[in-house]
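**Q** Just below sit the structures, each encoded as structure tokens.
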Structure 1
Amino acid sequence: MRSVFLKKIRISLKILTRCVPAAILALSLSGTLAAQKTAPPAQLALYLEPLDGQGWQWFFLADTVRRRLAAAGLKVYPLVQKGSDGKFTARRGEAELEEAQRMALVSLKYPDRLANYLAARSLSPAADGWRDAALFAGINPDALEKQAAEEGLKALEEAYRAASAAGAAESSLYLGGRRYEKTPRLMPLYEAVNAALPAGARVPPPPGYTPRPKPAPPGFWAALSSGTALNAGLVAAFDRYFEGIKPEVLYYGAAGLAEKFPDLKFVPSYILAATPAAKSALAKELQAGVFSERNGYLVYEDRGRGGIYTARPEKKGTLELFVMSQCPFGVAAENSLLQAERDGLLPPGLKVELRFIGEAVKNDKNGWDFSSLHGQPEWEENARQLYIAAKFPARLSAYILERNKDIKDGDWKKAAEAAGLSSAAVEAGMEEGKRLLAADFAATSELGISSSPSFILDGNRLVMGLGELAKVPGFEKIPLSPQPSGAACNK
């Protein structure tokens, strides 16, 4: 279950192709993309990955502030990276790289038309919507296409130098040459830029206005594992409830975390002091189970990008696969793992254990009522596979690979017979399979796993999705399906 709290994170990450009022996109840019060594105190500079929603949120805010403060300035630089081979790359693929080239080229060749181009492009989300954007801006799209082919890389080189000089590696906003570190909120940004202007150029508050005192935010901590970065979207969501909140970062395994939060079960976690104000602001989230209250703190476990179960014992050499048996992404993950196991592409001695995602409730007949995302056929198949794993483990891989050829086919017995199993024996064991499934669902729910496929490596390391597993040393040779590596079925 996802709450309003998490929806606000998603809202902050809408991509630029969403319809946005053109007035918000009004932008006045001049000059070239050459980075300045010394920026005026009130100069805003945005390094923008063209398909990054967080970056465009910064743009909307910065441009709104610039329009209010006439003495402030704003420059926008399309942001790309360079690979080890010296070629340009973009985080979101070729489409983003091509749009970055167009943005850089328009800024160089038609600086007075960039505002109209950006406004129109945001309202033209089709792959060739840039052509309409160019026409709207008064640029011949055929000429722009030719120029991009001939001079796009040169334009990107200038943008890349500007970003490198600033030290920008991701979409980010700079004020006076320094990165603006606060969360994306309009009035704090406005106040920071206004204060950076010369005294005579500042905009005073409305006559008679007296600012209200701002309540101090509750204590806030981010418990991270080594190498894990802060989740900027989450911090921004907390800031919407508690303006100005900033976490103190504690690392798993380092001094301080275990002493302050001895009952912490998972990292990364974001932890608030359970003040009356915090509990009131997050009442709905607490009721929905998004936060748990423990020993005077409100804890949100950020499992979306993987992490570590700090209280779970190690199981070295074990990979647990959590799926829904009729989820296409779970099926693809099963097939990839089992094929890799068959072909000797997994770490030597690795044991693969199957787990299932769903819910089981004890009924008044002392039996179980099951629910699964894809209905009764799915939970029945789950129980069947758990029973086979318990009683006929040597046949499990062959059965799953055969069954997954058409998981929607109701005749599972064909797959059983093809795998050398007695369908009658499997059918007779369904009651035991149900008991195994109820225990399995309970264990999965306790871990908070609701996304198929998910993995736990060595008993305590959560890995989200097959693509992320393939980045773990020892798992690089796993065959990846053509489906998006981050795609999943969610309970």
Structure 2
Amino acid sequence: MKKLISNYLFTVMYQLLLIITPFITTPYISRVLKPEGIGIEAYVASIVQLFIVFITLSFSLYGSRQIASKQNQKETSEEFWSIFLFKILTSLIVIVVYYFFVNGSSEYKILYLINILTLLANIIDISWYFFGKEQIKAISIRNMLVKIIGIILIFTFVKDSNDLDLYVLINAGTLFIGQLIMWIPLLREVSFVKISFKSISNHFKPIMILFLPQIMIQIYVLANKIILGNESGEIEVGYYNQAYKIIIIALGVISSLGSVMLPRMASEFSRGNKEEMERYVNFAMQFILLITLPMTLGMIGIAPNFVTWFLGNEFEPVTNLLIIMSPVIFFVGLANVFGIQILIGTNQQNKYSIAVTSGAILSLILNFLLIKPLASTATSISLLVAEGVGALIQIYFARSYFNLKKFFLMFTKCFILSTFVYISVVLVSTYLPFTPLLITFIQLSAGMITYIIGLIIIKEPIILRLFDTVKSRFHRNIRG
């Protein structure tokens, strides 16, 4: 458990940097590139991301799970190279298709060419190996350094709306260099071994099974953006994209748990340790409910004031979109536990695929029906429905791995406490006559204090355990 906590803390440190980064860059970029520039970048990124989907397939989930299940260095090396060579072969096909696509494009051609670096970065990405080995520290430190360098370059060189190409180049270039650096520690651990074509082809079926839900996720996230751009224009895409980015920032802390827990769950499952699996599931379930519900209601409460200073008056429509999307935080948290950690961790990819595909299909149908009258609001509703339906189906499939009564009891307690968080946040914005930036800071502080006091009053075990740990270490340091 100590290693899990250490890995999680390093992952959260990087996610906190991701949270801080938009506070530094987004207000600046929003004002420099304007809604049109933001919309163009989001539209091009959506197209590029469709190609990235076919490069990454399901290597992140599949690769980390497979590496985690290997018991010695020889098996690990063979597994790594067979998976990576499979990735190279599939990526070559994608690169060829992308080449013809770029040559046939008449609009935003330079941006598409720059994003070749983004494609290459995803091809050489081997972070799944380190997640499988539970060596999160190396990845987190690398990601933090690359992100800081990117921030410095953006503020140094991106000065006006004509620098959109340069902004995309900085993002793509730093991503590529960051992925390249990770090969240095990898080659110290993995030895070169002879790989047969059969061992490479053996990965085809399991990767494709895991790929189906991944492509469906990208379809309803990315295709809906493209539909929105074609029907309502780049500015509406810009509004939606800014709201979605804020939600993604909030999801970073949640996804960190999944990245850390999946290899451990896969390892325990391969050893047949059912009791340990149940212990980890209960911990993850409690943790997710503890953080996602206050984050969801807190986000709804701070949205009006937050958008005003964070994005600027030109992005006022983002407020309603952010409120609509906020429950996505809760549903993605549930899917992280019941879908990724349980269903994928126990090789039940088919059930995971059914859940995600069902949500994606419903999302696309809703988007087509509502896009013309509601524009970006329709795409936001579609996202919420997709995540909600997918999460509920995953809970149903994973019901044998957790206590449903305990889940609802925990949900009720956290929801009631989170309601008080929402009330405290709204009261701050209603009665305090400060600047929007200061009000947001006070809102976050008031919400956090309210929630922690509530958890102490109801004697939540995780919080009490945390306080006991801090207290014991404090006394130990004093004695030392």
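Read-outs throughout are calculated quantities, based only on the coordinates presented, and are distinct from any laboratory measurement. Since this is a predicted model, take the numbers as computed values, not measurements. Cβ atoms are built from the backbone, for glycine too; each structure is taken alone.
**Q** Assuming -28500 is helix-only ellipticity at 222 nm (-39500 (n - 2.57) for each DSSP H run of 4 or more, over all residues; to 500) as calculated from a single structure, say which of 1, 2 it is.
**A** Working: 1: -12000; 2: -28500.
Structure 2 accounts for this read-out.
**Q** Here P(r) over Cα pairs in 20 Å bins from 0, in percent was calculated and came to 22, 59, 19, 0; which of the structures 1, 2 was it taken from?
**A** Values: 1: 19, 44, 31, 6, 0; 2: 22, 59, 19, 0.
Answer for the origin of the read-out: 2.
**Q** Given a value of 3.6 for distance in nm of label points 7 Å out along Cα→Cβ at positions 81 and 105, calculated from one of 1, 2, which structure does it belong to?
**A** Details: 1: 2.4; 2: 3.6.
Only structure 2 yields this read-out.
**Q** Which structure, out of 1, 2, was relative contact order in percent (Cα under 8 Å, 6 or more apart) calculated from, if the result is 20? Intermediate values should be presented prior to the final figure.
**A** Details: 1: 13; 2: 20.
It traces back to 2.
**Q** Here distance in nm of label points 7 Å out along Cα→Cβ at positions 193 and 457 was calculated and came to 5.8; which of the structures 1, 2 was it taken from?
**A** Working: 1: 4.4; 2: 5.8.
Answer for the origin of the read-out: 2.
**Q** I've got another one for you. To test your reading of the models, identify which of 1, 2 gives 20.7 for Kirkwood radius over Cα pairs in Å, for residues 137-400 alone when calculated. Each step should come with its number before you reach the end.
**A** Working: 1: 24.5; 2: 20.7.
The structure behind it is 2.
**Q** For distance in nm of label points 7 Å out along Cα→Cβ at positions 177 and 393, which of the structures 1, 2 scores highest? Write down the numbers at each step before the final one.
**A** Details: 1: 6.5; 2: 4.3.
Result for distance in nm of label points 7 Å out along Cα→Cβ at positions 177 and 393 over 1, 2: largest is 1.
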